[in-house]
1. Check the numbers for mean projected area of the Cα convex hull in nm², for residues 65-104 alone across 1, 2 and tell me which is largest.
2. Computing distance in nm of label points 7 Å out along Cα→Cβ at positions 89 and 113 gives 1.0 for which of 1, 2?
3. Upon calculation of FRET efficiency 1/(1 + (r/R0)^6) of positions 57 and 97 (r between Cβ atoms, R0 = 25 Å, to 0.05) from the atomic coordinates, which of the structures 1, 2 produces 0.90?
4. Here distance in nm of label points 7 Å out along Cα→Cβ at positions 49 and 73 was calculated and came to 2.9; which of the structures 1, 2 was it taken from?
5. helix-only ellipticity at 222 nm (-39500 (n - 2.57) for each DSSP H run of 4 or more, over all residues; to 500) computed as -15000: which structure among 1, 2?
6. Out of 1, 2, which structure matches 0.65 when FRET efficiency 1/(1 + (r/R0)^6) of positions 81 and 129 (r between Cβ atoms, R0 = 30 Å, to 0.05) is calculated?
7. For which of 1, 2 does relative contact order in percent (Cα under 8 Å, 6 or more apart), calculated from the coordinates, equal 34?
8. To test your reading of the models, identify which of 1, 2 gives 25, 21, 17 for semi-axes √(5λ) of the Cα gyration tensor in Å when calculated.
Structure 1
């Protein structure tokens, strides 16, 4: 179990599909997360991330305008976001997409349709990743 308290975390769900945003939001609420914001596109997501950083950002790969994948790549180039977990949530289930996302800096990869059990398991692993990153950055800085 991770040290990170879910109720203290800030989470952003970015997906152009309202049903998917709601589904992720319900799953996160059931897991104990309290601060969950949503964005329907990359521009809305960028505005929110710039206003106040998040601990976890769930990104749909394919969206109108800038893709979630491109948005994640941009934030991964900025060291300020090293402890932010970016989780791709997408219908792109082929292995090459998973490899590409992880190589570009995705912390985790969840395929649609979303299984609540798999979602919870992956989010728990993301929380452990955050704990490790936060501990590393506090030791090195």
Structure 2
């Protein structure tokens, strides 16, 4: 499970160090250590190989026209990224361009996956989300969870 946030830089070649607490879940006996990455919501989503299989199966089961477009977008832009000897992944240029990843980035745990954000975009999203969470109906829904 992926939790917490981690601030990093992406190098000129597009390599990102994966934090140790995330690497623990990325090892796959058959495929090696790495992630499947795709683009969504102005950032990149990174999944373990096992979770990625589940994602693909859920997407394949959805049959609507809009899901066919999403499938083409999400699966068509996906990429397998293996960890190198220095615990880095190389993010392809096309995915870096989509998410606007140039230097300062944030890896954000989201339980079944983690997201890779441009630091400036992440700060903006965080501020907008904080404002949304102050609305009474949202606060009530969160309180209903006992939080």
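1. Top value of mean projected area of the Cα convex hull in nm², for residues 65-104 alone, among 1, 2, belongs to structure 2.
2. On the way: 1: 1.6; 2: 1.0.
Clearly, the read-out refers to 2.
3. Details: 1: 0.90; 2: 0.30.
Derived from the structure labelled 1.
4. Values: 1: 1.3; 2: 2.9.
The value was obtained from structure 2.
5. On the way: 1: -15000; 2: -12000.
So the calculation was done on 1.
6. Details: 1: 1.00; 2: 0.65.
Value 0.65 for FRET efficiency 1/(1 + (r/R0)^6) of positions 81 and 129 (r between Cβ atoms, R0 = 30 Å, to 0.05) corresponds to 2 out of 1, 2.
7. Values: 1: 24; 2: 34.
Derived from 2, not from the others.
8. Values: 1: 20, 18, 16; 2: 25, 21, 17.
For semi-axes √(5λ) of the Cα gyration tensor in Å, the value 25, 21, 17 is produced by structure 2.
Values in this text are rule-based calculations from the coordinates and carry no lab data. On a predicted model such as this, the values are computed, not experimentally measured, just so you know. Cβ atoms are built from the backbone, for glycine too; each structure is taken alone.
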